[in-house]
Structure P
Amino acid sequence: MSAQTKSIPTGPGAAAMIAAGIGTLTIGIMTTGAEFSAGLKQALNFYTPSGPLSGKTSVGIIVWLLSWLLLGAIWKNKKYDLRKAFTITLVLVGLGFLLTFPPIFALFAQE
């Protein structure tokens, strides 16, 4: 074994974590937005039997994948503080969760 230790880039792992948070937040934003805007609710109805849920999750998945690809490419060979990435992810997931919680998105519901 060599005296030198090989350094493994942490950027791709950080990109995966943060992208998951971004995707979760996107689903939360779509959920609340669909309650706030009848037009958005209609636009998110990709598959009638499931209603706008199909669009909310589809948009969330697309944003998750795109953000993972983008962040992964930017941080491919870089070191990124994984504790910081995890904290950012927890905040994003927490906000996304809150925005899908009925008492929160009901505040924005159209009467």
Structure Q
Amino acid sequence: MKDCLFCKFVRGEIQPRKVYEDEHVLAFHDLKPQAPTHVLVVPKEHVASLDDLEAKHAPMAGQLFLAAAKVARQLGHTEGYRCVVNTGAQAGQTVFHIHLHVLGGRGFTWPPG
């Protein structure tokens, strides 16, 4: 998608602070971190939100979670971390390209708020 910020990251038009990249995903530091570690993991394929996933996207969704676990281990979060997917504006989604937030480095409470 031409105007999508995360698509611009994937295409290399804008350089995020990368943490990890492979043929399926790109992971980078969030600009407004909510924890000592706050990394976003995005698929290289544009899908706007969780509501837009279809059965054909199952491999891509799996790659997101595999990459999130790899990033968390890479950053030393062996005792725990949180993965969050915001879906829709009311839930806090501000960039409409599906992504996982990987948060770590502090304790978390439940419910998150």
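Some notes on this structure:
- At a computed 18.8 (mean count of other Cβ atoms within 10 Å over residues 66-73), which of P, Q: Q
- When volume of the Cα convex hull per residue in Å³, for residues 10-73 alone is calculated for each of structures P, Q, structure Q gives the greatest result.
- With respect to Kirkwood radius over Cα pairs in Å, the largest value across structures P, Q is given by P.
- Once relative contact order in percent (Cα under 8 Å, 6 or more apart) is computed for every structure in P, Q, the highest value turns out to be that of P.
- Label whose coordinates, when helix-only ellipticity at 222 nm (-39500 (n - 2.57) for each DSSP H run of 4 or more, over all residues; to 500) is calculated, return -6500 (choices P, Q): Q
- Structure (P, Q) behind the derived value 15.1 of mean count of other Cβ atoms within 10 Å over residues 18-25: Q
Every read-out reported here was derived from the displayed coordinates using simple, explicitly stated rules and does not represent laboratory data. This is a predicted model, so every value here is computed, not measured. Cβ atoms are built from the backbone, for glycine too; each structure is taken alone.
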